[in-house]
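Structures for review follow.
Each value in this text was obtained by applying a stated rule to the coordinates, not by laboratory testing. None of these values were measured; they are calculated from a predicted model. Cβ atoms are built from the backbone, for glycine too; each structure is taken alone.
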Structure I
């Protein structure tokens, strides 16, 4: 797991470990970046299934409930099967765009 910081955005990149191991690491380190927007980049992992993404549901709901963005980046899963509670985009640039839009919505009180 690689953690980079870009202003108020924490970018977590996963290269080798399983999704379950990654989620456990994110939960353990959560206090470190709980006040930032989070991008989880899973682009280097091979085929992902819906169950893999559902592992992120709890931490995504907590983080989004605290008025911060939580975006997963992967182009290896069909966007149509992903539940609305999980924000999934195919590229890192789109993740930045989502965070920018969500910050504008929060600023406007939505």
Structure II
């Protein structure tokens, strides 16, 4: 497994209950600031096998980015169960719910 993938998986696993992170935020913390699409790929292909809280990852606008309607509503439901408010436009307030992961910061 590539180091970026290992770091991204560790970061995704660390997202606490009731918090979210963005694809780009995870990519930057994992060492590839332009690697948001790689994070999407990791979530798509490895969420089940690594038991990742995939539902806690949204796009840079705080939107649920999954196009498949059933999975889109599943993600929204899982977030709401954690107390995360999803508005009528299916957006989440990033200022309120974004997890600022200091543990994985470089420097």
Given that relative contact order in percent (Cα under 8 Å, 6 or more apart), derived from a single structure, equals 30, which label among I, II identifies that structure? II
Work out the source of 16.9 here, i.e. which of I, II gives that when mean count of other Cβ atoms within 10 Å over residues 28-35 is computed. II
Work out the source of 37, 27, 22 here, i.e. which of I, II gives that when Cα extents along the principal axes in Å is computed. II
